[in-house]
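Peer 1: Some structures are shown below for you to check.
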Structure P
Amino acid sequence: MVLFIVSEVMFFFSFFWAFFHASVAPAVGIGCVWPPVGIETLNPWHLPLANTIILLSSGICTVWAHRAIIAGLTLDAATGLFLACLYGILFSWLQFIEYGLATFSINDSVYGSIFYMATGFHGLHVIIGTIMLLVAYFRLLLGHFSITRHIGF
């Protein structure tokens, strides 16, 4: 599990590194400006901020569910997992809407490439995590987790 987490951190770090490198030292090919000429960026205080809050809320609900399982509070655990799944689905839907609002595409210079690669892989990560949480939710409803047996969660 530690190796998986480390590989995920390195994977996403490479996208952040590419973004920050391109923004701190924009290339001559894009006019030495960031964002490149013709790119209208999304307002970070609207949909991206809402999605960040939703994603953090999903994490909080997941931790709540885990602690409830450990405490033997099955109803609280089910509620926390259900909310975490809803937040994951909402995040994915809002990211889909965000893509529709973007005025640039993946082939619009380095900005579009980095934006869609980073957010696309992150979105895939969230979708897979939501599926895993849904599986855990149904396993919880079937009684697969208890105070002493919750490793699969």
Structure Q
Amino acid sequence: MPTELPAGFEISTDRARLDVALVHEFLRTSYWAEGRQRTVVERSIEHSLCFGVYHGGRQVAFARVVSDRAVFAYLMDVFVVPEFRGRGISKALMRAVLDHPELQNLRLFLLRTSDAHGLYEQFGFRPVANPESLMAIQNPDSDKYSR
């Protein structure tokens, strides 16, 4: 399974490099974050470990992780700009996330997906054992409001 970025691409966790407008535009039209307001995206970036993939200075992919960096992490908002898909970028991005020094030896690393099970399974993600033990407070409209 290739996890190397193609030549000319780089991954960075420098939040200052993120193209927030790109991230917001992609997320607000995605099935999982439809309608998410820019202020919500900005706050989520501020409080997450973010990964950007860049080509020629242009951001072409994104992922963020919310974590205590000791026991738990949650991977979210992963995307590759459509015109850059099929080049192994998502695999390299996942490898960078999982290899990050602050995300090692965690007890639980979660994610939620409706359409990318095949990608995440390549990196060891599996359906949750005993899903009945998980609980949540869900507010599907929270992305639409800024606070």
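What follows draws every value from the coordinates through simple rules; no lab data is involved. If you're wondering where the values come from, they're calculated on a predicted model, not measured in any experiment. Cβ atoms are built from the backbone, for glycine too; each structure is taken alone.
Peer 1: Computing helix-only ellipticity at 222 nm (-39500 (n - 2.57) for each DSSP H run of 4 or more, over all residues; to 500) gives -25500 for which of P, Q? Can you show the working numbers first?
Peer 2: On the way: P: -25500; Q: -6500.
Going label by label, the one that fits is P.
Peer 1: Figure out for me which of the structures P, Q the number 0.35 belongs to, where FRET efficiency 1/(1 + (r/R0)^6) of positions 71 and 95 (r between Cβ atoms, R0 = 30 Å, to 0.05) was derived from the coordinates. Before the final figure, lay out each step's value.
Peer 2: Working: P: 0.35; Q: 0.85.
Checking each candidate, the match is P.
Peer 1: Which structure, out of P, Q, was Cα extents along the principal axes in Å derived from, given a value of 60, 32, 20? Working shown, then result.
Peer 2: On the way: P: 60, 32, 20; Q: 44, 35, 27.
Traced to structure P.
Peer 1: Still on this model: By the measure FRET efficiency 1/(1 + (r/R0)^6) of positions 103 and 135 (r between Cβ atoms, R0 = 41 Å, to 0.05), tell me the structure among P, Q with the highest figure. Walk me through the intermediate numbers first.
Peer 2: Working: P: 0.65; Q: 0.95.
Going through P, Q one by one, FRET efficiency 1/(1 + (r/R0)^6) of positions 103 and 135 (r between Cβ atoms, R0 = 41 Å, to 0.05) peaks for structure Q.
Peer 1: Taking FRET efficiency 1/(1 + (r/R0)^6) of positions 31 and 47 (r between Cβ atoms, R0 = 30 Å, to 0.05) for each of P, Q, which is largest?
Peer 2: Numbers: P: 0.65; Q: 0.85.
Sorting by FRET efficiency 1/(1 + (r/R0)^6) of positions 31 and 47 (r between Cβ atoms, R0 = 30 Å, to 0.05) in descending order puts Q first.
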